[in-house]
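These are the structures in question, set out in turn.
Just so it is clear, none of the values below were taken in a lab; they were calculated from the coordinates. Note that the coordinates shown come from a computational prediction; the quantities given were computed from them, not determined experimentally. Cβ atoms are built from the backbone, for glycine too; each structure is taken alone.
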Structure I
Amino acid sequence: MLTLELVVLRRKRYAILTMKQSQLFTKTSKSAPADADSANARLLTQAGFINQLAAGIYTYLPLGLKALNKIKAIVREEMDAIGGQEILMPALHPKQLYDATGRWDKIDVMFKVEGAGDKEYGLSSTAEEVITPLVRDYVKSYKDLPVAVYQIQDKFINEPRAKSGLLRGREFSMKDLYSFHTDEQDFLDFYEKAKGAYLKIYSRCGLDAIVAAASGGVFTDKNSHEFQVPTEAGEDSIYVDKKTGVAMNKEIVPKADLDNTEKYDIVKSIEVGNIFPLECRFSDSFDFKVTGADGKPMDVIMGCYGIGPSRVMGSIVEVHHDDRGMIWPKSVAPFAVHLVSLSSKDSDLQSRIDDVSEDLYNGLLESGVEVLWDDRSDMSPGAKFGDADLIGLPLRLVVSEKTLREDSVEWKERASEEMQLIELDKIKEAVQTWVKE
């Protein structure tokens, strides 16, 4: 029978082993995939973050999954902060739900499958047809509203032009939040809260997003909003009015002004989220009403708020990279620190390098700092530095013959070209302080 102390020790040992680069089953690659048509597709694949199974379909490898989960955690925190309640809905949807809304034949990108008994199903590309009857089952009175419910789930779109890595996929991660209200003002108040929460999410992920007005599309004739990240790699264009600063997407700009650079700053960008009113479109389809204070049925007004964590991840790479690799913001990096140990031909020096590196590694882990330790003994310094730049963790610490002569560790932040030596007895505290900044 294992004692609690032994269980904890084994868990700690396992955690340490899985953070050593020699234990990662994935490897970096010097060459980019032949069909990598974007920085995020090229760098994430070369660095061993993702692996392409088919066009627009990726496996998230250990480093990539850690980064994706960091983004999801930020999304969850901000959704919870505005009152969102997380659920997880099925991704396999019965056809009759779409018959109720008349969208079975209108959503042309939906993957459709036939199940046992000739039953027809669609793979989730959206969730209005599931969330509306679900909430209807529990919400009966005006006193039960407002309600905001969200999920983070893989979505499926039969994308005819799957490209640009994580930016245009056939399977992708999506956070969809739905809110339910009894009056327009309550909806508008929550809409503004959601808009603010989205801007916080992007800022925490290291992205400077612009809120752009957009058309209401098929749901409403009212305006909705997109969140766009400016980058030359973007497929979209947003138009920023030079006088008012108001941004809008291309679809609501008057055709006569599409090339009017005197009136607008035209900015290439990536759409990383959208929010829009649904009004009573779906609540009416499912006969979802609540009892009002006067005992009479009341309409239920809905809003929809979408953000793709995987698309955000791809956008981060598009914005934060150089010719050597990725430059991860601290908040979403799979590890905060990349500890690199360089080999020595002198056995005594090598022993000290190993001891200092292991002591630093264990000390940082015990203090809660996430560290990837490049402990590989068969790699040259150039190869190790190349991998560190490619993977792009925020802080690189190097232990070598050179640094130990000064009883120090080399400190270099990925976003900077400056290097400095930090004394061994000060390095742990310096890292802990830097992580909290």
Structure II
Amino acid sequence: MPTASANYRTLLRTSGAAAFFLPAAVGRLGIAMMGIGIVWLVHARTGSYATAGLVTGAFAVADAVAGPQIGRLVDRFGQRRVLACALAAHAGAVALLLTGAVPDLAAAVLVGATLPQLGALSAARWSALLSGERAALLPTAFALEALANGVSYLAGPALVSVLGAAGHPGTGVLLAAALVIGGGLALAAQRRTMPPLTGRAERRHAGRALLRPAFLRQVALALALGVFFGAMQVSVAAYAVGRGTPDMAALLYAASNCTNLVGGWAYGAWRHGGSPRRRQTAAAACLTLASLPLTFLDTPLGVGATLALTGLMVPVLLILASVLTESSVPRAVLTQAFTWGNSASAAGSAGAAALAGRMVDTDGAHSGFAVAAGAAVMMTLLTLGGPRNPSPDGQNPPPPTGTTTPSPPATLRDP
């Protein structure tokens, strides 16, 4: 743990790193709060969870669809200009939702469509800041991003739920918007670490990289990982309710979420060697092996222990997906590439929640866990496909394998 802390402190002491990472982390907490905040707000107005779920689903779909388009605009015009416009539009959309000036469904779509992609913007800054000789620090940087995301989705929904339960359903949405807008403005003010813009011709040529198999494989993996998330959320709740102990669901989620943070922390501090593709295959295979027992285990202790094992692997897959996405596309379209991964994961989660819910209604919680296990199998197969050493984007040659560094691997650009 002391060694891990030292590695993360060294990373954040890189000139300009903390100045953009911390505001992005604050804004990401607000993003994690927004969806559940909408649930509390709409339910308080209508008294219907079905309506609240429909409105929140519209918010999530709008976010997933608009995210890559915002990323494309960022790659073209720069983070500062696009953030200023997106944040202003987001503030207006949240105001419409809170005041009820337009139907909740329409307002939620606007809120989702204007939500800034702060995680992708932060990841793109790490890629620009840690180029060249410092590229070996990128896995640690992406592990730090995964930790910030994990903490946000642990603390954010809990905070909103406390406010909603206390009789302040609109306060959660207001606080979420304040964090998003405040963090986004602070991030936009950090001009020194903004990725440099490229010319129109270079962007047009670079856009073809988004159709390369190496990148599309990462998008497909993100989709499968989203399926895993969505199926797990439904199945864990169904398992606890089916045993007549609904309160157990919170403990089971905690088992997975806590090991998720530990796994991300440990991976970022680990001195790993070899190809990121091979490590991705190994992580997906481990997730598959950890998920399969859930299709037949019935004791709470066994289910909790197995969920904890799956939690260890998930952040590793997220980190390696960021590493391999960064290495498979030119910097001219990097922000858009990151947002495509986020959108694919969101789409997979939404679709799997509906599929797993239907299967659980018919055959019980174990059938929902089978959907999650199937997604893990698909991830393993995807990592095994394609050439092991495709040429990278042509702009950033791979560093030599086996380079000795105090941090993660020097083979970052070997997707």
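One of I, II was used to compute distance in nm of label points 7 Å out along Cα→Cβ at positions 252 and 316, and the answer was 3.0. Which one was it? Walk me through the numbers on the way to the answer.
Numbers: I: 3.0; II: 2.4.
Answer for the origin of the read-out: I.
Using helix-only ellipticity at 222 nm (-39500 (n - 2.57) for each DSSP H run of 4 or more, over all residues; to 500) as the calculated read-out, with -26500 as its value, let me know the right label among I, II. Only one of I, II returns -26500 for helix-only ellipticity at 222 nm (-39500 (n - 2.57) for each DSSP H run of 4 or more, over all residues; to 500), namely II. So Cα extents along the principal axes in Å, computed for just one structure, reads 84, 70, 44; which one of I, II is that? Only structure I yields this read-out. Please compute relative contact order in percent (Cα under 8 Å, 6 or more apart) for structures I, II and give me the label with the greatest value. For this comparison of relative contact order in percent (Cα under 8 Å, 6 or more apart), the top structure is II.
Given 0.20 as the derived value for FRET efficiency 1/(1 + (r/R0)^6) of positions 44 and 292 (r between Cβ atoms, R0 = 41 Å, to 0.05), which of the supplied structures I, II does it correspond to? Working through the options, I get structure I. Which one of I, II has FRET efficiency 1/(1 + (r/R0)^6) of positions 244 and 380 (r between Cβ atoms, R0 = 41 Å, to 0.05), as calculated from the coordinates, equal to 0.70? It must be structure II, since only it matches. Using the calculated result 0.55 for FRET efficiency 1/(1 + (r/R0)^6) of positions 148 and 260 (r between Cβ atoms, R0 = 41 Å, to 0.05), pick out the matching structure from I, II. Only one of I, II returns 0.55 for FRET efficiency 1/(1 + (r/R0)^6) of positions 148 and 260 (r between Cβ atoms, R0 = 41 Å, to 0.05), namely I.
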